[in-house]
Structure P
Amino acid sequence: MITAEMLGVIGIVVLLILFMLKIPVGISLIIVGFIGTSMIRGWDVAFSQLGRTPFDTASSYSLSVIPLFILMGMVLSNTGIGSDLYKAVDHWVGHLRGGLAMATIGTSSIFSAISGSLNATTATVSKIALPEMEKYNYKSSLSTACVAAGGTLGILIPPSVILILYGILTREPIGALLIAGIIPGILQVILFMITIAILVSRKPNLAPARTEKVSFSEKFKSVAKIWPFLLLFLITIGGIYAGFFTPTEAAGVGAFCSILVALISKNLTGKGSWIRLMNQ
């Protein structure tokens, strides 16, 4: 008779075989889980869980935090504020060799702090950064790598969708996980920038130096234009840390405030802008 332990080992082997056959991960897990449950607890229990578990998981209140944070990022990505953010970071580090690549990383980190979506961050930053780096003859290998690497910062920097899912699955406090991701996220940004500096010093042809510099007054003026990012980060993550909001409440407040910011700044007006946002 096959024991539960032996059945578990067989299930792992079958799962790996399905992966190698390029069966989608979700389908593979459903097949192995369904058959394993039926062999241990019976077909009735397996069919019952197959019908109930997906709905119970998808309808979880905790999961509502994810689309709300993504909505906040999508609203801001369609307001043009991302361009102001990139210009602000570029004003501070763009004059360095490889400065545009560093600005891409910095922009991705700040945008990740209010987006929660890797896709929204990557899509927004790529539309802004890639043409600018191409204009200054940056090698495509460096520019695309910076956009791709910058998009991964959303895994650590709160509000991270991945950390939220991890907290739901492991029943860890989501607020504590989000706060814990701040320092590692900042360290990752610093390491990415150091890596860029080392690469362009060893291979100067990757990123030609820029001669023009920006005055301090222009630098501080550019920072004043990115107040929505600081405001939303303080409201959402600061609210969670201070205990004013739960993560779900913070996401709802953040999404609402992002729409207010878009309306106040008059960057999301007209039927076309709203249709483009809804289509995403």
Structure Q
Amino acid sequence: MIDGPIHVPEIDAEVGKGELDYEVYLRTSELLSLQHSTDERCHPDELAFQVVHQVQELWLRLLNQRLVALVDLIDADAPSSVHRTINRCVVILESMCSSMDSLSTLMPADFQIIRRNLGDGSGLQSPGYAALRQAGAVVEEARQACFERAGVSLETVYRTHEPEYLVALCESLLDLDVAYQRWLVAHFYLVRRTIGVHRDVPALDGYPTKALEVRMKRPLFPELWDVRVALTRGWNREGGVAPGAPRSETLESPAPRQARASDTLADAPRDGE
């Protein structure tokens, strides 16, 4: 372990005192003091565990800031900026997912030592996660308001693929939701790998780890998933060609059958039901 300032010949300066512009701007002295010192750690891998979770909170802070900006862009009907902002959010979630991979190297017995020092700590206590769920709800409200301004329903947009900017909005939001759920899945497998997932294995908050199987499939935008159920309920086999049979030059799809009450989004089962 290197302690104390380090001389960097290229800039002829001592790095590590917290006095250089880079250090002052990023407040590195404070930042690097937020982890337990070598003497305080209950296990060498505790540093990895603490750093990864602190970084996750920082990523979540940035993600939530961009989701707030996304609401304003959706309200302003600015499709190009909406798509760019959603894409940036997806990249953040992918980075969060990748950073968690380093914790998969923890051996179960080693994590059991670290776990004794976490109190009742749980991901549900994460301020960033709580803010993300709340931000997701506000984004969904903005999406619904956008559809109301256009005078169309979600199911109609998906059946007709019009107007295109609303189709693009929904599909981009679905990309965001997939990235979010992949992050939850990564967390699920980390828990499964370190302490196991079972109804008889409680997390530190007291809930059985088995509950994570439901939680990781809980989407940010459930209506974007439910519309697929409604569309599939209205599907029929007519108009297709049997495998191996000659195909005409033009395959015409039959007109969709009359929608029934059971085809509506309101009646479509929610994810996990």
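Since every read-out is calculated from the coordinates, none of them should be taken as a lab result. Worth saying up front: this structure is predicted, and the values here are computed from it rather than measured. Cβ atoms are built from the backbone, for glycine too; each structure is taken alone.
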*Out of P, Q, which one gives 19.2, 62 for Rg and Dmax of the Cα atoms in Å, for residues 127-246 alone as computed from the coordinates?*
Q
*From P, Q, which structure was helix-only ellipticity at 222 nm (-39500 (n - 2.57) for each DSSP H run of 4 or more, over all residues; to 500) = -23500 calculated on?*
P
_If you rank structures P, Q by relative contact order in percent (Cα under 8 Å, 6 or more apart), which sits at the top with the largest value?_
P
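Comparing structures P, Q by percent of Cα pairs over 14 Å apart, for residues 87-166 alone, which one has the largest value? All intermediate terms of the calculation are to be shown ahead of the outcome.
Values: P: 56; Q: 78.
Top value of percent of Cα pairs over 14 Å apart, for residues 87-166 alone goes to structure Q.
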_When volume of the Cα convex hull per residue in Å³ is computed for each of P, Q, the largest belongs to_ = Q
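On mean count of other Cβ atoms within 10 Å over residues 95-102, which of the structures labelled P, Q is highest? All intermediate terms of the calculation are to be shown ahead of the outcome.
Numbers: P: 23.4; Q: 15.9.
Structure P comes out on top.
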